[in-house]
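Below are structures written as structure tokens.
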Structure P
Amino acid sequence: MAEGFTYNIETIDMLTQAEVYGKMLVEMGHRNKNIVVLTADLMRSNKTGEFFRAFPERSFNVGIAEQNLFGVAAGLARAGKIPFVSTFAAFASMRACEQVRTDIAYNYLPVKIVATHSGLSMGTGGPTHFATEDIAIMRSFANMTVIVPADAIETARAVSASLEWPGPVYMRIGRGLEPAAYENDRYDFQVGKSVLMRDGSDVTVISCGMAVLAAIETSRSLEQEGLSVRVVNMHTIKPIDRDAIVKAARETRYIITAEEHNIIGGLGSAVAEVLAEEGLPVKLKRLGIPDEYSEIGYPEFLYNRYNLDPPSMSAAINRLREQKAF
């Protein structure tokens, strides 16, 4: 890893997910000459500029032309390269939807889409720049793997794992300095395998992205009230960890899902599908943006508005437990 970014929990703590992504690209770029990086005039925002400076001959800025961005990436993948492509999540999933589906996913090309500024992280940018439908869109594409890292340390693990993953990957990360959900970096990240963050026997919170830390803090708070809350970090939405969902349903009987996304088609829907297909009698509540376009405001305000902060999550859990379990 000479010349690269050797990370651990101490060195990574003050970096954003995007900054870690940019440094990982440089580290991997030194070891793998087939890696190329593409962006749509957002090198500063998505932190790919470091790779551009280190490997200008393997860097492509197509300008503000997201559809072309993914078409070019598909062509480079056809030529034997491994493209990492970055733009805002709203643009990757919607403006270039056809190119991602038809050029990349349909052809099972090893294009790694790392979409920044996901969920509600654009704050006052409003619904035009929010990405609250991207998980639903991307997980509907055959061949597409969908990953939502919880923090910077998991972003590093996920970026590394995506390089080894054979097909296309869609990874969504945030905008700012996302607080750490992990207390150390000694855990085994596997695509399609969730991480048990806290064990519990009364309720399970299955979460992804920024909601993981909120779920952990909620679990700690409710523990003081005598409630045992399991927290599962479902960092891979597709392929989803069915075993962890089934285990949670059988052992806790109450499940909350929490995601910085519309509750239609995202993590909550994926969990509900597993529960229904397995015929498991369990009380389920999905937390996230309801069937509406989000309000405009700073992320902290919006997290409270949509029950994604610890006090709101605690209240949702208590309301769910008022319902009699099957």
Structure Q
Amino acid sequence: MATLLIAAGAFVGYIIAYHTYGKWLSQKIFNVDGDAEVPSKQLRDDVDFVPTKKEVIFGHHFTSIAGTGPIVGPAIAVFWGWLPALVWVLVGSIFIGAVHDFGALIVSLRNRGQTVGEVAGRLIAPRTRILFLLILLLALTVVLAIFGLVIAIIFSLYPETVIPVWITMPIAIVIGLMVYKQNASLLVPSLVALVIVYASVYLGAYYWPVDLSAIFPDLKLTGPFPNVVILWTFVLLAYCAIASILPVWLLLQPRDFINSHQLVLALGLLLIGAIVAGATGQADLVGSAPAIAKNIPADAPPIWPFLFITIACGACSGF
């Protein structure tokens, strides 16, 4: 029951913050105008600027931020106890992360969809633009390298995951063409895509694992170089390059929209599980990590400031 109460308290806290602090920011600080023309209409080119249905935009943004960082960070931060991690995620996301992302979105909307570097260069100084873009380039390079390596290692260790991940790409292209070229409804394609994706999990696990070392034995991918991880890394980088130049409606938006259904369904099942476990007394905190860890090794990093570094995504967002 304690776990269910904690989850319910966090949910209520977010709802209250959204309708009070969020409303105040929207009306008093940013003066949001729902009737203002947005860059997707001002600069429409059907490549990077495309008027899009709000449910697709939500899925696109939701899936973009619900990545590895917000999952791994809190899992590691439990090292210091679940209570500091919980408080930091709640307080940080309400007063820092959500405000930052909301503000960045509004600034971009009011500046023809420009990035923070371009806006800073015009409002502050041209040198600021160069510095900002350098920081963004370095940050994105590090993130791309780390996440690319992590995914490549996962594909290498668990070839069963390859089909479920890559199957979303052709499905996304088909949905993108149906929606934006034929003006098709989203409901039926979305349900069909969800069924195919979950079916691919079963097929990938039991019938079609993709082990590159077995598929390409002549490449001798079992040594230090080349190996499966390196090959997958190059494949992923090539995918990123191709995805970045394709029209956003053709791959990125529908792909994230499809993946958002999996996230929403998983969150719904998780909520149902928490309710059932809480009602039956199976969701107590006896077997969990302590609220505040006391037996921390002497050589372990201190909670200050490493808690806030460990949980960055999900509490205080980056650029």
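Every number here is computed from the coordinates shown, using simple stated rules; none is lab data. Here the structure is a predicted model, which means the values were calculated and not measured. Cβ atoms are built from the backbone, for glycine too; each structure is taken alone.
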Just checking, which of P, Q has the largest value of distance in nm of label points 7 Å out along Cα→Cβ at positions 59 and 91?
-> Q
Out of P, Q, choose the structure whose coordinates give mean count of other Cβ atoms within 10 Å over residues 67-74 equal to 22.8 when calculated.
-> P
Re helix-only ellipticity at 222 nm (-39500 (n - 2.57) for each DSSP H run of 4 or more, over all residues; to 500): value -10000 computed from one entry in P, Q; matching entry is structure P
Using relative contact order in percent (Cα under 8 Å, 6 or more apart) as the calculated read-out, with 15 as its value, let me know the right label among P, Q.
-> P
Out of P, Q, choose the structure whose coordinates give semi-axes √(5λ) of the Cα gyration tensor in Å equal to 31, 30, 24 when calculated.
-> Q
For Kirkwood radius over Cα pairs in Å, for residues 75-178 alone, find whichever of P, Q sits highest and give me its label.
-> Q
